[in-house]
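What follows is a set of structures to go through.
All of the numbers you see were taken from the coordinates with simple rules; none came from a lab. All of these numbers come straight from a predicted model, not from anything done at the bench. Cβ atoms are built from the backbone, for glycine too; each structure is taken alone.
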Structure I
Amino acid sequence: MDLISFDALRTLNIPNHTYIKPERMFAELGRIIQADGVLFPEYWQINTLVYALKARIFPSQASYLIGHDKIEMTRCFQAVAPAHVPYTLIEANTPSNADRVWQQMPLPFVAKIPRSSMGQGVFLIETPAQWRDYLQLTPVIYAQEYLDIDRDLRVVWVGDRIVGGYWRLQSWQGFYNNVAKGGTIEEGIVPVEARRLVRRLARALGIDYGGFDIAMLGSHPYVFEFNRIFGNQGLAGMQDKMNQQLLDYLYRQWHDFDPGRPRTPPVSMAG
């Protein structure tokens, strides 16, 4: 396949692709149109690639759109697997809503900034002062049940299957399991219940690339979120496994590619 990549790092060892800097997209329209598909575009490129250029993209549109915002993500999870989502309240940040959420959520609880990652924008709320500080930071209230855990799982999904997973142990500062916040990584068996949940969510929602964060309370899995951009330092050889699965998946999904087929440019380019 003739592929275009907009992410040099994530496609470093993938054969038969051409890297283009994202900011040069409009200077390289011809090459993009001729390609069999586009890998890892940035979020701002999606509408142009899919609707204007009719390009095939990986990860999928669902991976981008759902993964861009914790609110949209949580609502999708609640629709597909409500028993596996911690109790969550999402409201516009108004005084009346803030008071109501404070009354309804048992202490302590977790408050999040909807568009954040790597443990940033996540707060453990134990006092009214902490709640007031959080409310100054966001136009939308995202309050979630606190789960009493000292570790969680990162389960890596590529294409249509799980390629690996590992445990993330709580940071020395407590609360955070994110590696970026001081959490540590431990290899171990990924429980079958967590695997089943990840498969269920990814297949139902059309997600084909993501690192899913799963908490286990006994044998019951809860999903926090998935990340479209995630580190792969958790297991030796993870990147090689991901690349192989990515290529296998694309060959199966884009099986109709034909190097000799004519590509039709958008009407404006064709005249």
Structure II
Amino acid sequence: MSTATLTPAETAQPAKPRSYALRDSMTMLRRNLKRLQRYPSLTITIVVMPIVMLLLFVYVFGGALGTGIGTGADRGDYTNYVVPGIILMAVTSGAITTAISVCTDMTEGIVKRFRTMSVSRGSILTGHVFASVIQVAVILVLVTGVSFAVGFRPDASPVEWLAATGLLLFLSFGLSWVSAAMGIGAKTVEAASNAPMPLTFLPFLGSAVVTTESMPTGLRWFAEYQPFTPINETLRGLLLGTEIGNDGWIALAWCTALAAIGYLWSRSAFNRETTR
């Protein structure tokens, strides 16, 4: 078939072997990690947010909330209860950076430049997503360290810590794809930074800071069936030894669904925007 009969989308870039796509993805990953190093202010903001919330709930609301949900007036018991939810919030906060970085590339024209080069199309988004996951891993280390400093005392084994870390990074992977799609659809960086905000606060509408049994009926129904409650309960069970039940499988199912939906959504939006 001659190139004259091909559509612009077909002639814009030939298919590349997987080895080249992997190489390009690694290149894009390094590019995004260097960007995070050069502009650390956003990472610092994402770290500070869950730490401030942790200090607020432990030292300001800890005694009252602990008594209200049945952990007692001991601040240490409530600290153990709330820390898994704060750690979960740290993961959801990391999704904001993906939306911002993707939107920046889409609006500043660098993606159009990549299209003129021999670069795998899929590697552009893949680099953003995996850079975000690495960033979240660093944030988790910092937030967990502060949690230990304020009195968090888990009794998890090394295997349970590994399982909890895997769950959190899997969630970060799924949320990063969803956030990437939001970044593609945003017209400005400001809009991109606001789009994932509901994801950031959804854990607070679950069992992150209070039990779902203490909520009004309508809110309790929402809290029990939204994705972050089973994820939070699984994390709490792994770190503190509470009952997990079916929450573990439900949490994995939600993470898988978020990753699949985010991937398909972001790839469709990216292809649509780059073929205009």
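Which one of I, II has log10 I(q)/I(0) by the Debye sum over Cα atoms at q = 0.20 Å⁻¹, for residues 83-202 alone, as calculated from the coordinates, equal to -1.03? Attributed to the structure labelled II. Sorting I, II by mean projected area of the Cα convex hull in nm², for residues 51-122 alone from high to low puts I first, with the largest value. Source structure of the calculated read-out (FRET efficiency 1/(1 + (r/R0)^6) of positions 43 and 115 (r between Cβ atoms, R0 = 35 Å, to 0.05), 1.00) within I, II: I. When helix-only ellipticity at 222 nm (-39500 (n - 2.57) for each DSSP H run of 4 or more, over all residues; to 500) is calculated, the result is -8000; to which of the structures I, II does this value belong? Attributed to the structure labelled I. Between structures I, II, the greatest calculated value of distance in nm of label points 7 Å out along Cα→Cβ at positions 99 and 211 is seen in I. Computing relative contact order in percent (Cα under 8 Å, 6 or more apart) across structures I, II gives 18 for structure I.
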